[in-house]
Structure I
């Protein structure tokens, strides 16, 4: 598996994904700097990040990875690999690794911004929020790759933006927060005390309840493992 993983990393070397990796968090910070400024930079940046830019950019990342490999006929590996599902799993893991890196970059940028301009989100809250966003968005990677394999890159991006925004705005603040697309936004209510609409939460708001943290994390991990396993089996059974 290690060789598959490194091979997929090499394929990404000269792709736009390497630019998107750091461009997405940087654009988020600059956007918040222009629109919010001052001590509200962090809250504004996080809202733009998890509501729009992170899901949008990583849907593009995942979908383009799958489509590029399909167009290049898997570099001739599809017909000779003993376990074709390893090719798929390696691509998913590389995209997951890139998601982790871009979340780390965002955390670094937002921490520097908060240090220079002041902020309402502590270092600990920001670190927890970045970790949670990585865990709760990772499950979408194999899903968008699967859709891109069958429909192209445009459709997954449209569906992603529709689901992530609609679920975050409507479901995250309701009893149906457990819908997978709504979990990241609901978790931000707990981690950084910011509502999906970008407004700060008042003290004592029931959405701050930390009892949802463990079920939400376990649910996201289960979705990731389940979708990755199911799509890998589908990939294994495809015709050459």
Structure II
């Protein structure tokens, strides 16, 4: 299959079924917020940057987590019962994404979160479309995650933990809030043991695209998120 070069002035993405076997569908010369939005709506996401070019993927199968299928193991239930951490939404977005870019991960050299990624996702955050969950131990930020929300889908991008189980606690907090707020699913993108342990599972790309299309019919929860009585509410950005 061909890999498509995305036009500078046209944000349209090619049909996902034209992707390479590994999911590569297109390459762009920019990562403008408008392109990010259209990419996610089309089922694609940028995986990394190389020589100023951004590589977009639409994997098959696709890893997703349905809120009702969330698995909270006994050890994690204890963490919540003991109130080991405190949780916030959208209070330290840029700090979270920068830590995600800096943290060392087993079997991975460097990071795909380049300076341009940070700038573009921060711009989405300023528009009320990208969000973070922060995990605190006292005044110390010990874990978190960030991603993009459109319609009734949350597209997870990256997470980090400076204390054991802090990233799991962030994801569990997010999933519970999304379920109470009527979200359909979380796009986890990649298949990892960490995500499987929390209930995520792979589904065919065709099923993912159908569910995505249905989720995009709902209005987007735009703004700075905050948690109130278990549900997500928004404040102006």
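None of the figures in this text is laboratory data; all of them are computed from the coordinates on show. Keep in mind it's a predicted model, so treat the numbers as computed, not measured. Cβ atoms are built from the backbone, for glycine too; each structure is taken alone.
Structure notes:
- Of the structures I, II, the one that 2.6 was derived from, the read-out being distance in nm of label points 7 Å out along Cα→Cβ at positions 94 and 198: II
- Which of I, II yields -8500 [helix-only ellipticity at 222 nm (-39500 (n - 2.57) for each DSSP H run of 4 or more, over all residues; to 500), calculated]: II
- In terms of distance in nm of label points 7 Å out along Cα→Cβ at positions 6 and 30, the structure with the greatest value among I, II is I.
- Top of I, II by mean count of other Cβ atoms within 10 Å over residues 62-69, largest first: I
- Entry that produces 59, 36, 29 once Cα extents along the principal axes in Å is calculated, selected from I, II: I
- Which of I, II yields 1.04 [Rg/Rh (Cα atoms, Kirkwood Rh), for residues 150-221 alone, calculated]: I
- In terms of relative contact order in percent (Cα under 8 Å, 6 or more apart), the structure with the greatest value among I, II is I.
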